[in-house]
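Below, each structure is written out as structure tokens.
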Structure 1
Amino acid sequence: MKLLVGASAGGHANDMRVLIDRAAEFWPVAPVAYITTADTWADELRDTGMRVYVIREADRRTPLRAIQTAFQSLRIVLKERPDAIVTTGAMPMAIMCVWARLIGAKVVWIDCISQTETLSLSGRAVKRLSHLTLTQWPEIAMRTRGVEYAGEVL
């Protein structure tokens with residue numbers, strides 16, 4: 001199984017870092033590559049032997065950057081050909097999930113812990129195509145069909 005993991009910058013990256021550090025506890029295979037929108041700890045991950053890709057940050061207010069991010073994401077997905085992707089984040093990671101799903105990969109979306117009332121906009125979009133959508137708040141899972149709660153990352 002070829003597993004990709006990804007996270008946007010900030011709290012998303014913190015969540016994913018905790019998951020990567022605990023990977024042996026719950027992932028059947030180690031991730032082969034990591035996708036992020038920030039260089040903040042890419043070098044540290046590279047030291048572990050994992051391939052690291054840094055893509056452009058984008059959101060709905062930056063449509064031209066979103067197009068560039070979409071092409072960067074497509075290139076990575078076609079190069080890596082993942083069997084599964086586990087990610088948390090904003091628009092760039094949501095775009096990555098779309099491409100991964102189109103090539104037949106399983107998609108797991110973990111909404112950031114800072115989303116305390118509802119799923120993020122990206123989480124709501126990816127929920128429709130993911131195989132598993134997780135929230136870190138039980139109240140959100142109870143109110144949102146197709147979303148599960150399995151605990152907090154942090």
Structure 2
Amino acid sequence: MQSLLEQIQSRAEASGVFGDIRIEGGMLVCDAKHSAEPAHYRVEIHGEGAKPEVWVSLVMKDRWQSESIEAELMHTGDKLEELLDEELADLGYEGPALGFEHFRSEDMLFTFRSRVPTDDPETVGTCLLGYELTFRPLGDMDTTEED
């Protein structure tokens with residue numbers, strides 16, 4: 001598990017699109033670079049053995065940050081699954097479409113997450129980068145963009 005996270009960390013660092021990147025608590029945490037409020041992209045691995053569950057996610061404490069993403073989607077009529085599919089296709093991903101879960105976690109974080117169908121580090125890294133590309137232009141995730 002640590003090796004997988006380290007390989008994905010290397011790819012995330014090479015991309016230059018994240019702020020601070022670290023492995024903590026058994027997960028890879030990548031800070032959203034220009035978010036209006038603190039937000040983090042994560043790679044989490046649940047379970048051991050031949051078929052661990054791998055998840056990519058975007059988490060934030062700030063309710064208004066999460067609502068800014070939801071409001072943008074409502075205003076444009078875009079669907080997260082379609083936006084992610086487009087970004088992943090541009091990155092060369094050829095796996096099955098990723099679904100989304102959106103909820104407030106037990107640790108009180110507003111969470112968008114998708115299960116990755118494999119633990120292949122290249123694929124997981126692509127999905128992490130796809131998440132960043134999908135969410136960056138939404139709501140208040142990038143304060144460097146002008147309206």
Structure 3
Amino acid sequence: MQPTRVAVSLSDGTLAVLSIFRGALTDEQIFREVERMYRDPRASAIGFRRIDDTDLPTDRTYRDAWADTGAGPLTHDMPRARGLHLARVRLARAKRFAELDSEWMRAAGQGKKADEAAVEARRQALRDLPATLGVEAATTVEDLKACWSPLLEGS
């Protein structure tokens with residue numbers, strides 16, 4: 001049985017995609033199912049439309065930024081995708097900070113001023129990183145994926 005796919009626009013600006021496995025459904029049945037699932041006032045359903053698999057983006061990396069224009073395939077809300085990307089950068093950066101903090105403490109504890117200064121320079125580069133990635137200039141999700149840095153990878 002093929003599921004009925006439905007794009008549900010939510011009041012918080014996000015989009016949900018439902019797959020309903022119940023055979024042929026009327027719009028009224030879909031409406032009741034959507035209404036039952038989205039009762040939270042922070043993210044209640046404000047509309048829906050039937051979609052098929054070809055309307056879904058093939059890349060799910062920024063799926064929390066999917067948007068429905070009302071016709072055709074789902075698109076990406078780029079401001080939201082940029083925010084998601086920056087959140088990923090910050091998460092990776094936090095991990096690197098923890099590693100560098102250990103290195104800095106070790107160097108400081110051993111009195112190695114040159115090593116301490118080198119680690120501090122790498123920490124400053126991480127602090128400056130979000131402003132240097134060019135995330136705001138990204139117009140596609142492919143552009144966003146290119147906005148990454150080797151500084152975010154482990155040592």
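Brief remarks follow.
- Structure responsible for 0.25, with FRET efficiency 1/(1 + (r/R0)^6) of positions 28 and 60 (r between Cβ atoms, R0 = 30 Å, to 0.05) calculated and labels 1, 2, 3 on offer: 1
- FRET efficiency 1/(1 + (r/R0)^6) of positions 12 and 108 (r between Cβ atoms, R0 = 30 Å, to 0.05) derived as 0.75 - corresponding label from 1, 2, 3: 2
- Here mean count of other Cβ atoms within 10 Å over residues 36-43 is compared for structures 1, 2, 3. The highest value is that of 2.
- Computing distance in nm of label points 7 Å out along Cα→Cβ at positions 20 and 116 across structures 1, 2, 3 gives 2.2 for structure 2.
No value in this document is a laboratory result; all are computed from the given coordinates. Keep in mind the model is a prediction, meaning the values are calculated, not measured. Cβ atoms are built from the backbone, for glycine too; each structure is taken alone.
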